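Derivation of every value follows stated rules applied to the coordinates shown; laboratory data play no part. Given the structure is predicted, the values throughout are model-derived calculations rather than measurements. Cβ atoms are built from the backbone, for glycine too; each structure is taken alone.
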Structure 1
Amino acid sequence: MQTICWKDYQLSRMMLGTVQFGMTYCIANTAGQPSYDDILAMVATALDGGVNGFDTAAAYGDSEIVLGQALRELHALEQVLVVTKVKALPPSCADNPQIAEKTIRESVDASRLRLGMDRLPLVLFHREQDGRYLYVLEKLAAEGQIRHVGISGGNHPGPIGDWVAAGRVSALQLPANLLDRRHARSGIFEACKSKGIAVFIRSVYLQGLLLMPESAIPASLDGVIPVRRRLVALADQAGIGMAELAVRYMLAQPGVTSVLTGVETIGQLRENLAFFDRGPLPASLMETVAEAIPNLPDTVLTPSTWPNAWPQH
């Protein structure tokens with residue numbers, strides 16, 4: 001597993017996303033929520049493969065509980081970077097600083113309890129607009145409950161750049177993939193790199209839309225089909241699959257620290273580990289891929305706009 005230096009971690013370029021550990025998630029999910037025994041086997045396989053970054057959140061059902069249990073059982077809880085997130089603040093408290101601080105503190109306390117950690121390695125706001133209360137996470141860091149703080153950004157480049165410029169965050173989590181280059185074009189990756197801020201990429205498979213059978217793509221999203229066909233052809237010419245193309249394309253983006261991949265089965269996990277072991281795409285293929293991708297509408301690139309959308313990552 002290739003690694004990259006961030007803070008005092010030699011962090012794996014693959015970060016295991018664990019939303020599927022706590023709930024059924026993703027348009028392409030056909031396996032459902034895995035059992036605890038399967039989760040334990042997947043976490044063990046990830047650790048054996050060199051993965052030392054795990055992503056979870058207070059909003060991911062039982063994910064924090066089962067991840068913490070598995071890491072404790074494998075004696076790895078203190079050797080990995082666990083990234084968790086504060087629940088999105090409800091409208092009833094979002095505009096009240098006192099209630100917002102109380103809610104944030106309660107969310108962090110509950111995450112510490114569920115994960116079984118006195119001090120959380122990295123806590124992000126799950127929703128970008130809640131970043132106005134970043135000072136609360138900074139207080140918790142000063143109190144020793146958190147080591148590092150950050151924000152999970154939305155689909156469009158926005159005010160998150162102000163916190164990067166001010167150097168007040170240690171990490172960002174952003175959506176990006178073969179089709180969605182909005183953040184890459186904004187310059188945020190390079191800005192983070194210059195300040196030593198980690199960038200963790202989620203939605204590398206566009207929540208499964210890049211990989212699901214063409215016949216299963218909803219009619220409302222069929223505009224993606226011609227682009228997918230071009231990308232599949234390029235992957236075939238390179239002797240790789242679409243999933244590998246998607247992962248290694250994001251690994252080649254300057255400023256990207258780690259790429260999240262969620263799995264439902266140990267077979268998927270082993271396949272992903274092999275992709276990461278092969279490293280970034282070569283520059284020549286990167287150029288060819290970039291030329292094949294048009295600008296697509298937000299209705300394709302933003303899962304929250306899809307019909308029957310589930311809660312967003």
Structure 2
Amino acid sequence: MSNLYWPIYKNIEKEALELSNLVHFDDSQMAVYSVKISELLIRCSVEIESISKDLYIEDGGTVPTDRDLYFDTDCLKHLEEKWLLSKKVLVLSSSNFHYKDEKNKTLKPLHKAHKRGTSGSDWKKAYQAVKHERVKSLAKGNIGNLLRALGALFILNIYFKRETFELGKDSKATIFPINCGSELFSIKIHNWSGADGNGVYQKREDFDESIYYVNWTQETGKEFQESMSNFNSHMQNLIFKHPKVLKYISENDISNYEGNLAWDVLGQQEYVSILQRSQSAVPIKGDKLEYEAKLNINSI
């Protein structure tokens with residue numbers, strides 16, 4: 001799908017940056033409002049309406065035949081259920097921003113964006129107000145609501161682009177561009193935390209807040225897991241053919257055995273010797289692993 005949204009987002013972002021050269025963006029100025037800020041808020045929100053519908057259709061959403069398709073209660077709700085967008089975090093990182101209060105500096109701009117009325121997000125309520133009653137509601141077209149709407153549009157643009165970043169051996173993602181092309185925001189990325197013995201990805205508590213996560217590539221991950229499986233099979237074969245282990249099994253019921261049977265029966269020296277022989281015969285290919293940063297669509 002042709003990406004018509006990113007250039008428009010960048011234009012709005014540029015105007016917001018120009019505004020921050022005129023108004024000091026800090027904690028005390030979040031309620032500053034103007035006709036220009038209201039205009040930017042409306043433009044952001046119109047883009048959000050359109051891009052959310054395209055994302056919805058691209059992800060398999062269906063268009064109602066008896067009514068209009070709603071960008072929030074239909075599209076954003078669908079995307080929320082699939083991708084947990086309401087939990088995704090942005091950090092205001094422009095050098096023109098001087099926020100110290102964490103609630104202003106760290107945003108979850110799509111929180112409640114799929115809901116309507118008084119339950120909806122503040123920026124969406126502000127958008128509806130200034131769109132329908134500009135003069136009466138002008139104060140709602142303020143810096144705080146603009147930044148949250150702009151952040152919501154930024155996140156949706158990231159999901160629209162669906163980019164994967166190759167990291168090579170860089171499991172810590174030091175080369176990953178955490179601003180993802182923005183001059184205002186940085187995202188949270190879930191760095192590599194390892195996998196369990198079955199190759200299941202290990203999630204930290206901040207996984208759902210992260211727009212990207214680091215994982216090994218499918219090809220090198222598959223090769224590594226196969227080498228682990230071969231290593232374990234070879235090691236188990238050596239252990240359960242060892243005379244000491246065979247003798248112990250013949251004399252004891254091990255169905256409820258707790259602990260490391262091989263270590264306990266063979267002792268440290270022989271157990272380590274089996275590990276070394278297995279690694280020599282069928283080496284674990286950890287040195288072959290490469291990594292990538294993938295979009296967090298809640299698929300692992």
Structure 3
Amino acid sequence: MKKKIAMYWGAGCGGCDVSLLGVHEKLLDLLGEVDIVFWPCAMDFKYEDLEKMEDGSIDIAFYNGAIRTSENEEIAKLLRKKAKMLVAYGSCATEGCVIGLANLYAREEIFDAIYLNNETTPDGKIPSHELPEFLPVLKTLDSVVKVDAFIPGCPPPKPVLEAALNALLNGKTDFLSNLALCDECPRRDSKPDKLEINEIKRWHSSNDDGRCFLAQGIICMGLATRAGCKAECITASIPCTGCMGGVDGLSGVSAMSAIASLINGEDEEKERKIIESIEDVVGTFFKYSAAKLLPYGRVKDES
């Protein structure tokens with residue numbers, strides 16, 4: 001009997017829905033094994049269709065995107081009731097991803113920036129028509145409902161997605177690597193045993209010489225990020241930014257600690273200048289996990 005699956009798009013860019021097409025011809029094999037019973041992004045499904053289903057009638061529900069509105073939260077809870085297995089699909093659902101950086105600001109500040117202090121907004125007013133509530137903070141899926149499995153990535157890369165689908169369709173939830181990305185990096189042979197960073201460079205303004213990015217003074221999150229993606233970004237000469245999450249806990253904390261230990265601290269003033277040369281510390285080290293770091297967001301000070 002075919003397994004019944006569902007896919008929902010919360011707060012996100014839509015790339016996770018498209019990523020399913022990345023398995024190419026294997027998608028045809030997948031469609032031969034499953035019945036898609038709810039996927040409003042791709043097919044004409046309505047919320048009432050989901051509401052009418054029996055509780056536990058969906059075998060696997062994939063939830064991509066974060067929880068930013070009351071609608072996102074309502075559907076997450078509804079899918080939890082209807083599905084035997086609920087899977088957080090992609091970085092937004094698992095860690096909050098880039099949009100989780102909004103938790104650095106209060107909800108009022110976000111609305112001010114978008115509607116009141118934005119020259120592209122025609123009338124400079126916040127829309128008054130009825131919309132789902134914009135929640136005070138962005139939440140990850142597991143902060144709202146119980147999650148059975150996590151598929152990391154922005155979006156989940158093909159090797160990770162294939163391993164996850166094969167495991168999940170066979171009732172298994174253990175499919176993630178326990179190694180760091182450095183273990184599968186094509187530049188691992190040039191990673192020095194000991195390194196003293198004298199300058200932090202930005203990747204896009206540097207001349208990549210093909211060595212380990214850290215050896216060049218370019219921040220790469222691979223030393224603290226979970227393996228499994230086959231180093232797709234690094235193969236394309238782009239340093240890892242950490243979308244696969246940490247092997248154990250927050251990758252940003254581990255990466256900051258590791259890089260701090262590599263800085264050449266000949267004197268306090270030089271060390272301070274090297275550290276200050278890192279632009280956007282939160283966006284660099286917590287690009288994907290800010291919602292985990294700031295689960296309660298920021299409250300605007302009205303005093």
Computing helix-only ellipticity at 222 nm (-39500 (n - 2.57) for each DSSP H run of 4 or more, over all residues; to 500) for each of 1, 2, 3, the value -12000 comes from structure 1
One of 1, 2, 3 was used to calculate distance in nm of label points 7 Å out along Cα→Cβ at positions 102 and 134, yielding 0.7; that structure is 3
When distance in nm of label points 7 Å out along Cα→Cβ at positions 182 and 278 is calculated for structures 1, 2, 3, the one with the largest value is 2
Value 27.1, calculated as mean count of other Cβ atoms within 10 Å over residues 62-69 from one of 1, 2, 3, is from structure 3
The highest value of Cα Rg over 2.2 N^0.38 Å among the shown structures 1, 2, 3 is in 2
When 1, 2, 3 are compared on Rg/Rh (Cα atoms, Kirkwood Rh), for residues 126-189 alone, the highest value belongs to 2
